[in-house]
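What follows is a set of structures to go through.
All of the numbers you see were taken from the coordinates with simple rules; none came from a lab. All values derive from a computational prediction rather than experimental measurement. Cβ atoms are built from the backbone, for glycine too; each structure is taken alone.
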Structure P
Amino acid sequence: MIFNESVIGNHPASSGYIVECFVKGGEVIDTDPSVGFPSGSGRLKIEFPEFAITGLEFQGKNLLLAPTGEEFEDKLMDGIEILEANINLKAFFSGDLNGATLLASQNIKKIDVYTGIDENFAPDSLGFSNRVSEFPVNLSSGEQSFNVNVISADIDNRVEENIFYKVIPNDFLTFADASSAVSGVMFSGFQTFPKIDSNNVSGGKFVITRSNANDIRVGRGQTVEIFESCTIVIDDTIPLDFYAPFRMRTNGAVTFSGSGIDIKSSSTDFTVSNNKITIPTQQEFSEFDVACLLDGNDVRTGFIVGEL
């Protein structure tokens, strides 16, 4: 069960241990000295290389809202990372051994993921009452980070909820201190049938922008049904290959407006005024689409609204 607050100490072997051996010499047999062996002793000191998680980065629903990149390929729909019903915890490691950077971090064999109600929660690394996942790792020499995946079943399907996470790296016997906490929301996924209705229209507007992920909600190639008379505002932050087909499910008027960018129409049936395209009333079940206009240098010059 997640969010249990038990607290324990470190493993007693974490400080290392010493194995001492004592051997009593054997007697010489048949006067052959090679058969016997002398008395002696030896000491074997076992120390565990120290490793740690020096940083933890949450990757979940926040990636859905991230701005597009600088390169052309990063400005396309495919450049947006979408994690549905799972998250990544990007863990950064440390651990030097005998002067070799990150060599000790290769001793990490498993990462445990714990959850809590706030950033100060204590992982229960003995009873595992708030451990939600065990993640085996096999770090290569010099590898500085690793993505630890957590799925919705690990957190009792508590998606769309802000949850705090910590991770603890383990070798076969000991473990390091818990990382600092990170928090974030696991995205539950998109609606099977995208639609614009009273649940997502605010102040008479449905805004399509990168910062609210509506460009992904309506730009996945599925026909978007419009149940609410409204103004649909599109800005210049969305991917360059944005394309969305729409179907009217209202007899009210629907207007498309650009925010800092031109809106054009390929249909004479639409009203064009002040950089706005209006789909007239009494058009239920009519279909149209919206696409980006690019110049020869792949720079967006506007959007075009056309009939299907």
Structure Q
Amino acid sequence: MKKFWKGGVLLSVVSSLFSSVSVVFAVGAAKTLNPIGVAGFAALIAGLILFAAASVSNKKKISWDMIRNNKRDLAEQSIIRGFIAHGLLLVGYSMTQAVKAVFFTKIEPFFVLLWGQLLGKEKLNAKHIFIIIIHLTGVFLLSTGGAITAFTTAQLGDGIIIFAVFLFAYTYYSGARLAKKIGARATVALSNIMGGSMNTVLALLFFPLSTMASPEGWAYLLAYLMFFHVIALTLWYAALKTAKGWVVSAVRALGPLTGMVVAFALFGETLTQIQAIGGAVILLTSIAIAKER
């Protein structure tokens, strides 16, 4: 048992905790600063940190040949994931509650399965479809609290987050190829630098600098980039080297529990009973689909 927890399972648990807590800081940054600027600067700074770490490593160092030989996958990771999806994610964060956002980011396994079906890499069966229907019921309850009389800004933000996660899931396969070819740290560093640069330029061109002037917002931004881009992603890829994928995915369900505590501590946010049921359904069905795959 002790050896078990020293391996990928422990890494994946710690990764999930950092990832979920980072969502709370990201929401704080997106609500205080310009969300596109947050997406840009967070990814760019984290990418530069990891690039520097990769440059002094004795393992795979980043080179122009590495970029040229993997330009198609890097372009997909940088444009779709690092630029478009990440920007949309932060916009969605700026419109909803942190306590809900930590749950919505856990629906990615279902979208990975859906993209696998569309791309001919996976097959859906009746059991998968049933789990997905139950899962979507949980998403509805978490977002609306069971009330369907009005469509709010927060629900629009929920929808944007879900669409962003849908795009993230599309990049799963190119990300896996890159991690195997050039290493996890180089993959995150390069895609963050390129995608983050795009969002940074977009923010500087279309938004006043005053939208990035809050010291409190920068504190949230720096916590977000360290917790997620630097720590959580690195531990996540490391976990996949020593533990089965479904195990790593299943234990990610532990993360939102910590995220809920931090969201309450920082912003006083809580879920209603109906929303809590929806969140529980999301976590349980996520575990079920991870075990299936």
Comparison of P, Q - label where distance in nm of label points 7 Å out along Cα→Cβ at positions 234 and 274 is highest: Q
Winner on relative contact order in percent (Cα under 8 Å, 6 or more apart) once structures P, Q are ranked, highest first: Q
Answer label among P, Q for the case where helix-only ellipticity at 222 nm (-39500 (n - 2.57) for each DSSP H run of 4 or more, over all residues; to 500), calculated from the coordinates, equals -500: P
Answer label among P, Q for the case where distance in nm of label points 7 Å out along Cα→Cβ at positions 114 and 186, calculated from the coordinates, equals 1.9: P
Comparison of P, Q - label where distance in nm of label points 7 Å out along Cα→Cβ at positions 74 and 154 is highest: Q
Answer label among P, Q for the case where distance in nm of label points 7 Å out along Cα→Cβ at positions 42 and 266, calculated from the coordinates, equals 8.1: P
Origin of the derived value 18.4, 59 (Rg and Dmax of the Cα atoms in Å; candidates P, Q): Q
FRET efficiency 1/(1 + (r/R0)^6) of positions 138 and 282 (r between Cβ atoms, R0 = 35 Å, to 0.05) derived as 1.00 - corresponding label from P, Q: Q
